[in-house]
Each structure stands twice: as C-alpha cells, then as structure tokens.
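Structures for review follow.
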Structure P
Amino acid sequence: MRLADGIWADSATTLNQRVSPNLQHKGRVISFLLEGRSMPEISEPTPEFIFGGRLSPQKGLERALKIFSEILPLAPDAHFKIIGPNGGVENDLKARAKQLGIAKSVSFIGPKSQDDIHTIASHASFYLQTSIREGMAMSVVEAMQIGLVPVITPVGEIARYCVDGKNAVWVQEDAAAVDAVMSLLSDTARYKRMSYAAAEYWQEKPLYRDDFLAAAKEFIEGSADDV
C-alpha cells in the first residue's frame with residue numbers, strides 16, 4: 001500500500017478497516033454494484049425468507065435460524081431457503097434446525113447460478129442474514145435490487161445502505177426484529193414502501209465496470225499531467 005499510487009476498496013467501511021490513517025489520502029471507493037436492474041414489481045408480503053452466500057461461521061446463520069424459529073409459530077406457513085456452498089458449518093446448521101424443531105420449514109438448497117438464485121428470490125419477501133462481520137455484502141445488495149426487505153445485522157458497509165425502518169430491519173435484539181417482521185407481514189402498505197425503498201436505493205448508483213474505468217482514467221490522465 002505504501003508503494004501504490006492509489007488504493008481502491010469496495011466500500012468506505014473496507015477502506016477504513018484495512019487502510020491505515022496515514023494512507024487514507026490514497027483511498028478511493030469503487031462501486032461494487034455489478035449489475036443494474038430495473039425497478040421490480042412490488043408484491044404483497046409473504047413469510048418467505050432466503051439467504052444466499054457461503055455457509056461459513058462469519059455469516060452467523062445460527063442466529064438467523066433462531067430468529068426464524070421465533071417467527072414460525074406466529075406464521076406457520078413461513079419458509080426459509082438457504083442457498084450457497086458449504087463453508088464448513090452446513091451440517092451444524094442442519095442439526096441446529098432439527099434441534100429448534102424447524103427442519104421441515106428450512107431448505108438447504110446448495111450452490112446455484114445467479115439466474116436460479118434470482119428465480120428463487122423472486123418468490124420471497126425477506127432476505128435474512130445475521131452476519132458477524134461483512135464488507136460490502138453483495139448478496140444483500142442484490143436482494144434489495146429485486147425488492148426483498150433485508151433483515152440484517154448492521155455490520156460492515158451494510159449499516160450505511162440499510163436504514164432500519166426505511167428499507168430494512170436491523171437485527172440488534174432478536175425479539176425486536178421478530179416483532180418488526182411480523183408487523184410488516186400484517187401491514188401490506190408499509191411492507192411495500194420498504195420494499196420499494198430497498199430497490200430504489202440502488203437505481204442511480206454507478207456500476208463497478210463504469211466506476212473502475214473512471215478511476216483508471218483519472219490515474220492515466222493524472223500521470224500524463226505529471227510528465
């Protein structure tokens with residue numbers, strides 16, 4: 001980093017966490033929005049939850065299962081689809097689901113293509129992810145783009161773009177998060193406003209490829225000016 005002309009990061013949080021204060025002047029955030037999407041059709045809420053990502057300890061999925069186990073008695077038709085490759089804890093999570101008595105309402109789907117994930121997600125209403133730590137959290141961004149309301153722990157960059165009560169539900173106390181989800185399930189108009197706000201947030205954001213090229217162009221032009 002000391003030798004570099006510039007330091008690019010996927011988010012302000014990553015930049016602040018990984019780059020020392022004396023090198024921050026070299027830093028630049030490059031948008032990590034990989035694909036633009038048009039505004040989705042906003043649907044009525046259903047107790048359908050998904051997660052997409054590696055099944056690893058940092059994702060905190062045991063807590064997500066516990067929260068879902070508290071929602072299920074209140075919404076008996078609820079379902080939680082967990083999508084992604086095993087990152088070392090899949091068997092533990094399956095055992096935990098059985099222990100909580102929710103195994104029949106939780107599906108471990110394994111890794112899927114982006115198109116398949118989008119198809120599955122289009123039938124859900126909430127994106128449930130209780131990560132312990134995160135950077136940009138692209139899976140949350142992609143869920144918001146298709147109108148899912150994130151139920152998330154506000155860690156990493158997530159806390160910057162997910163606003164509690166506006167376009168997301170923050171998980172700080174589990175019971176409060178459960179109450180918030182149940183309130184949205186019973187208030188269609190409020191759910192639709194939050195779903196719309198989640199998708200709308202990303203509409204005018206630059207794409208990764210465009211931001212990367214713009215940053216590279218600045219370097220090239222700056223280097224030419226220095227000659």
Structure Q
Amino acid sequence: MRFLFASVIASLAVTAAAHDLITAESAQSYLAAVAESQKIIGSEAPPARRARAQLDLGKTLDEIRELLNRDLAAHGRVQGLPSSFLMSELKARGAELAYSRESNRFLAHLQYYREALKLELSGPLAAEASFRLLQGYFYDSFAGDPLHPGAQTRAQLAEQIRLAEALMKMQMPDGEREETAFILAIHYMQAARSGRNAAEQTAFANKARALAGEFATSYPQSLRVATLSNLLESLPAGR
C-alpha cells in the first residue's frame with residue numbers, strides 16, 4: 001500500500017502544472033497530518049491531546065479547502081491531479097470536504113471544532129476552537145449579504161451569539177478579537193431583523209449599535225468599520 005501510494009504521488013509530481021496550488025508534496029504532507037490527527041482522535045489519549053487532534057484536523061481541512069476554493073474562484077473547478085488525488089484520499093479516509101453547489105465552495109468542517117470544545121472547555125485551545133467554529137459558520141452562512149443568511153434558524157443564530165459573547169471574554173490574539181466583535185455585531189443585526197417581537201428586535205438593535213461603536217473606537221483603521229456602519233443603516237427606523 002505504501003509503495004502504491006508513493007508511486008501515485010511520484011506520478012502526480014511529474015504531471016502537476018506549475019500553477020497548481022496543491023502540489024504532490026503538499027498533498028502527501030496534508031494526508032500525513034490527517035492520518036496523525038485521526039490516529040490520536042481514535043486512541044485512548046488524554047482528553048486534552050484528543051482535543052488538540054480534533055482542532056488540528058479541522059485546521060488542516062480548512063487550509064486545504066481554502067486552496068481549493070481559490071481554484072474554484074479562479075477557474076470554476078478544481079485544478080490539477082494532486083488536488084483531485086487529495087480529495088479522493090480524504091473521502092476514502094472519512095474526511096471528505098463538504099461542497100455547496102449553490103455557492104460553488106467547499107465548506108468548513110465545524111464538527112471537529114465542536115468535538116474539541118467537548119473535550120476542552122476552557123483555555124487557549126478552547127478559544128481557538130471557538131473562534132474557528134464562529135468564523136467557519138459565519139462565512140458559510142450567506143452568499144452575498146450577511147444580513148440574509150440563507151437557511152439560518154433562530155436556534156443557530158442564538159448558538160452563534162452565545163459562542164461569540166463567550167469568546168469575547170476569553171484571551172485571544174487581537175486580530176481574532178477584532179473579527180469576533182465584527183461577526184457578533186452582525187449577528188446582533190440579524191437578530192434585530194428576525195426577533196420574535198418588537199422589544200426583542202429593539203434590544204438586539206441597541207446591542208448592535210453599541211458594539212459597532214466600540215468597534216470603531218477600538219479599530220478606527222479597520223475597513224470593517226464602514227461595513228458595520230452601512231449594515232446598521234438597513235435596520236428598521238426606531239430599532
């Protein structure tokens with residue numbers, strides 16, 4: 001089996017185009033990383049180590065999907081034999097990338113971050129898993145307008161708000177804190193538009209405006225300030 005795998009990789013290296021985002025070497029490296037994470041996840045290792053493996057597996061698949069999505073954005077399809085081989089091997093190993101025909105994008109594998117959080121409820125690992133869960137869900141939830149998040153349910157929105165609010169209380173890099181505040185402000189706006197009654201809608205609109213104001217003060221140079229300002233204008237008057 002190892003000889004067969006090595007032979008396939010070698011043949012891919014010969015035929016791969018110079019512009020391929022995934023090379024034969026990187027495909028092999030990704031598969032080795034996936035195999036190592038899956039080995040630890042399926043073992044009786046301590047919970048903290050299995051949580052790290054779940055997080056690492058999610059991160060590896062996210063890195064792969066970002067490269068494949070760049071291919072889709074540029075060419076409308078996945079380019080290159082190494083990429084096709086990698087996708088086939090991931091499917092065979094139970095780590096197939098989820099694909100949306102509607103958006104023509106590969107989606108984040110959020111289950112690995114959820115599993116990591118079940119095993120590690122606090123600390124830096126939990127903060128990273130929470131951020132990646134929040135980020136992955138948010139950007140996959142809409143096509144063009146973040147205030148129209150497709151089939152998002154009230155329960156899903158509530159879960160995302162709880163996750164972001166908890167994450168804002170954790171220690172994390174400043175760049176991740178900025179993005180978390182940005183996403184949370186938009187989720188508040190979504191809740192202001194879809195609340196069950198006027199009182200709930202007004203409460204979330206006030207939260208959105210307050211957080212957007214704090215965001216502008218904390219990150220005055222961020223391009224996201226203008227985005228939040230424009231989105232706030234779409235909220236109904238008086239809310």
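Taking Rg and Dmax of the Cα atoms in Å from the coordinates of each of P, Q, which one would give 20.4, 68? The correct label is Q.
Among candidates P, Q, the computation of distance in nm of label points 7 Å out along Cα→Cβ at positions 87 and 103 that gave 1.7 used structure Q.
Across the set P, Q, distance in nm of label points 7 Å out along Cα→Cβ at positions 167 and 191 reaches its highest value in structure P. Out of P, Q, which one gives 7.5 for mean projected area of the Cα convex hull in nm², for residues 71-158 alone as computed from the coordinates? Corresponding structure: Q.
A value of 1.0 was derived for distance in nm of label points 7 Å out along Cα→Cβ at positions 47 and 151; which structure in P, Q was it taken from? Considering all the candidates, the number was obtained from P. Structures P, Q were shown, and helix-only ellipticity at 222 nm (-39500 (n - 2.57) for each DSSP H run of 4 or more, over all residues; to 500) at -12500 was computed from P. Looking across P, Q, the calculation of relative contact order in percent (Cα under 8 Å, 6 or more apart) that yields 13 traces back to Q.
Only the coordinates and a few stated rules stand behind these numbers; no lab work does. Here the structure is a predicted model, which is why all the values come from computation and not from measurement. Cβ atoms are built from the backbone, for glycine too; each structure is taken alone.
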